[in-house]
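K.L.:
So, here's a batch of structures to check.
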Structure 1
């Protein structure tokens, strides 16, 4: 731990984080100030302040820790086992709210392991993507194999990718069966986007996607999947469309020959494609709760189909956003949010509460602050000489973008209501601390990078002095 690294952080990111945190506190106060201070809702502001204090302590601690510590395989293993264990514990012994087991009550704080699983997915994927990068550059280091883990010298790229999938998928499944559809979708999207965008071998990824797509197409020729509200029905076709099946098989064979797809990749991802077609309907039927299904159905049918039930929040959220107009009703003047017409205005629908009070101009300012934060994170990733640090920063940038995009889309009725908080604005202990941990990791990438630059400059200066 080196406190001197605090000087090397990106101060602009820290300023933006403080601004967003302050806006979040203002919104939480504006949506709960009408409640007695001794009530649970009246205590949300002081609790959020405590969550922010805890989060910022961790944030600055992470800046002082060198990035190599997080890259260590032993650390990642311990973190993974811990998160996996917490997800198992919360399923069977967690606090039950609205029919779901997502929280572990530890007194002043309700721990939600699903939030921290996102950090595990980012670090795991970054580590494995870096392993692939090292494996690909192996010929450059034949004279010095110490730079490459011995396991990589005999491990093909596809096996590294498969290992990553075998570690990440159990986390996502455990989140899904809590059930927490929103966090499961965020985790799955984050993982897939990291692999698709950052994968060092685009040609291999193209082969995998092609075989997977053909596997799904082949499965759809064997199984008929149809929706009979509220569940999916899967049946096997009595008569197979042999023409379509033959075309798919010809394309598969041609792909194997033309793209030189190995049998292992072909069989693995062909089977996976079939599992996806059979698995998704069964997840809908057997894992998702009735209220989660209703939220998704309300999205497709429109909130007006159930205005007093699952569509109520979306309707009131739209009214709140629209009533803000250009400049907003004014701080503490909101009717939908302050008078509890819009439920969950301090958590899931904090954006609607903000838009009602500050209007379209205020929304533009908030989006601009988020935009600047994402740009600064991308700048840290671009400047990082460490591939692991680059992947971590890009993964965190994707995570923040997904949270912002999904929450705002949910508030506007453009996406299903999934309970995804708006980063640093919505109330929530686990989500707030998780976001600050992620930003602390970004700053660790930045501070470690600055340390490398300073060391390089000292070496150049020393060499020039010796030559003179």
Structure 2
């Protein structure tokens, strides 16, 4: 035993001497593999295309997914820094080239004010930014051509102060803007010596056409509108509603507006790619203790239950529906046992076919965690990303899972404690997933290529 202990030091000395005699110049060291985002660990085997640590003090805005711009060559990230809003763009090799696309103030701001909303055009080549300018009692809509240099320029303005502003592009040339004037703000004043009456703040839906000289057309409806989700062809829109406003459906061709029989706010999860008057939406139960996913037909005015207790569903290619849930779960079970442990499952089904494919996702969850889950689908790659949660050791753990339809394969790509903000989006042209996440310590943009 003693001899065996002495052999190892002798061998190491011999090897060290030989190494000194034959030492060569060390090859360049390879960077260590990226194994985490700002808040999650990346699963081994997942290809990390790039990772950028966001500026110190930058915190991503919740519910604002990273924006794929410039035909997928740039990614825009919306966040708060030093008390103001910035939109940062990342491009180039590893997405390490950074620029400021919009800002509240400074040389990168088209207007010195406060950014209240921004939206990228469907092709990602243009950005619209709504900037409130309190000193002038005005809201400006700034358009920036992302190919050109410079912060862009205002194309129209709305007089007054607004406590709600929401913008969505309907197509490449038209932006739908919903405005709620602040009822407690001072009324706008007439320009000195103009001989004109004071301007009236705009209210409700405004359609801004940005081509040519530009124009704004107000559309009047009997209901108060909130955030809109438009069908791909721009024929319909769903107003999500809020605590004081019911959700409604707009028929743009017929200029009609009808209530959606659901608890506000609703969240539209996707539009049927084969039938433009069908959509999926998430809503809470009347008592607010659970949630569910429903499919609505605008033509028939009917709703069909898709998933109990869930917030994660999407349309896939060909009208196939993907939904996270549990086939045995009922609203009654949730009411009687709010934290009942359940197996997370993924249902894959064609509404026109009788069979439903059920896949167990391999972990237990609870109804509140199931209700907080989300899903995003990429038609370009035929893959969905699911953000969901699992109890572990007394805390909630966040999981990102991808599911590829043609391979019928699910894969966990990232995992970590459920704190901070995590938002994801798919590249429009390739199987790249952008992840923006952050907490009080740090934030990052990570781009992965899932299996």
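K.L.:
Given a computed value of 2.0 for distance in nm of label points 7 Å out along Cα→Cβ at positions 116 and 196, which structure among 1, 2 does it belong to?
P.N.:
2
K.L.:
Quick check on the output: -2000 is helix-only ellipticity at 222 nm (-39500 (n - 2.57) for each DSSP H run of 4 or more, over all residues; to 500), derived from one of 1, 2. Which one produced it?
P.N.:
Only one of 1, 2 returns -2000 for helix-only ellipticity at 222 nm (-39500 (n - 2.57) for each DSSP H run of 4 or more, over all residues; to 500), namely 2.
K.L.:
Another question about this same structure. Computing FRET efficiency 1/(1 + (r/R0)^6) of positions 84 and 428 (r between Cβ atoms, R0 = 35 Å, to 0.05) for each of 1, 2, which one ends up highest?
P.N.:
Structure 1 comes out on top.
K.L.:
Continuing with this model, one more query. Where does the value 0.95 come from, among 1, 2, when FRET efficiency 1/(1 + (r/R0)^6) of positions 212 and 260 (r between Cβ atoms, R0 = 30 Å, to 0.05) is the thing being computed?
P.N.:
This value belongs to structure 1.
K.L.:
Can you rank 1, 2 by mean projected area of the Cα convex hull in nm², for residues 268-387 alone and just name the one with the largest value?
P.N.:
Biggest value here belongs to 1.
K.L.:
Name the one structure among 1, 2 that relative contact order in percent (Cα under 8 Å, 6 or more apart) of 13 was derived from.
P.N.:
This value belongs to structure 2.
K.L.:
OK, next. So if we calculate FRET efficiency 1/(1 + (r/R0)^6) of positions 92 and 308 (r between Cβ atoms, R0 = 30 Å, to 0.05) for every structure here (1, 2), which label has the highest result?
P.N.:
Ranking 1, 2 on FRET efficiency 1/(1 + (r/R0)^6) of positions 92 and 308 (r between Cβ atoms, R0 = 30 Å, to 0.05), first place is 1.
Bear in mind these aren't lab numbers, they're just calculated from the coordinates by the rules spelled out. Keep in mind that this is a model prediction, so the values were computed, not measured. Cβ atoms are built from the backbone, for glycine too; each structure is taken alone.
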